[in-house]
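FYI, it's all coordinate maths here, none of it is from the lab. As the structure is a prediction and not an experimental result, all values here were calculated from the model. Cβ atoms are built from the backbone, for glycine too; each structure is taken alone.
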Structure P
Amino acid sequence: MKVISLNVGLPRIVEYNGEPVATGIFKEPVPGPVMLRTLDLDGDRQADLSVHGGISKAVYGYPSEHYEFWKRELPEMELPYGMFGENFTTEGLFEDKLNVGDRFRVGGAELMVTEPRLPCYKLGIKFGRVDIIKRFLQSRRTGFYFAVLKEGEVKAGDEIELVSRDENGITIADVTRLYAFEKDDLETMRRAVKLSALSESWREYFQHQIQKLSH
């Protein structure tokens, strides 16, 4: 397991429906080393902190293996690493194998898996097509966010070492499944709301769903 590409970028203004929009989704590979801090990498920022970034979404990882799928889906598009706005293009990490709360060491930093990435309209801006948002979610190839437990330098090529597994056994794929596909799986939702590694907004969302389904 390792970081294949390390990608950073500062917000830029783009036009969307004739209006200027700030977005941090445009990332470029850098050789590093780059300092990874509690909220983001040096040289990287999120534009809209109400939906991006924060403690639980400091680093976005996306499997390099998924690029093959997208190259088949979108053969006419150039898909360089960083295309999905990810900071880490990874090798050997998958949504259905990563538990929320799993801890990893990357370079001098320590990270914890927190939640899947839900696509917003800015992915549509990046790809120049609105259907990518639905296709991204339907593919279940969401990637995953990390919280930074220990700051440190990271670079492309760094090994991603497992420090500890979360025993609750709720995977990143489970969170996406509960949100978009199997919205009535009460048993898994009840386990998910107890996950301290899952952000408060996700736990509140599942709590709300549980209450709705329990009536």
Structure Q
Amino acid sequence: MRKSIEIIPAILPKDFAELQDKVELIKGFVKTVQVDVCDGQFVPNASWPYKKRDDTFEKLLIEDEGLPAWKELNYEFDLMINKPEEVVADWVTAGAMRVIIHVEARGNIQEAVTLLRDRAEIGLAINIETPVNVLDPYISQIQFVQCMGIDNIGFQQQKFDEKVLDKVKEIRAKHPGISISVDGGVSLENAAKLIAAGADRLVVGSAIFNSDNAIDAIQRFKKI
């Protein structure tokens, strides 16, 4: 596997305990983990900290609690939420190294990007059917693009849509210097095609955590 390809396990936690349990499985074997954050509005389902209201997120903000294995792992948060400008600063405070905003979300995308500048790596996620040119106003301000590989975002175990391969190729041709992640439906069967199309980060959920052995699955992805 080329050194430039990063495998990022994705966790969609219903609560903080699930985040802790899944991080415990993979810590020491990857550099970065992605946490999917769903508000129940931009996407139909809700995840931690929106699904089960407790004080864990507030404890992160006042540093009374730390992210699981925060000394060993970098965290990126995929904010599948509306009005990201209202909360992006909180996620940096909570420990985000990278923050992903969905370009289709309601709210002020430019304000969210501006608030993150020089505080975290900024990624813009784009759905399969969204035209690539919507990225144009932001491309010089962000560090990476995340292409969604499924139609029904915010859920794991969804069917991979091959149309994302063309999306990745289009973005790579138009913006050759930017990092491209693919999230959703990534598997051992399609990983090589995604890399060939131009992706340099693969975000993997079900293919790792629903496998018989999460560490073995990570190692197999790293050998592609």
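From which structure (P, Q) was distance in nm of label points 7 Å out along Cα→Cβ at positions 26 and 186 calculated, if the value obtained is 4.9?
Going label by label, the one that fits is P.
Given a value of 19 for relative contact order in percent (Cα under 8 Å, 6 or more apart), point me to the structure among P, Q it was derived from.
Q
For mean count of other Cβ atoms within 10 Å over residues 10-17, which of P, Q scores largest?
Once mean count of other Cβ atoms within 10 Å over residues 10-17 is tallied for P, Q, the winner is Q.
The value 3.2 for distance in nm of label points 7 Å out along Cα→Cβ at positions 34 and 138 was derived from one model only; which of P, Q is it?
For distance in nm of label points 7 Å out along Cα→Cβ at positions 34 and 138, the value 3.2 is produced by structure P.
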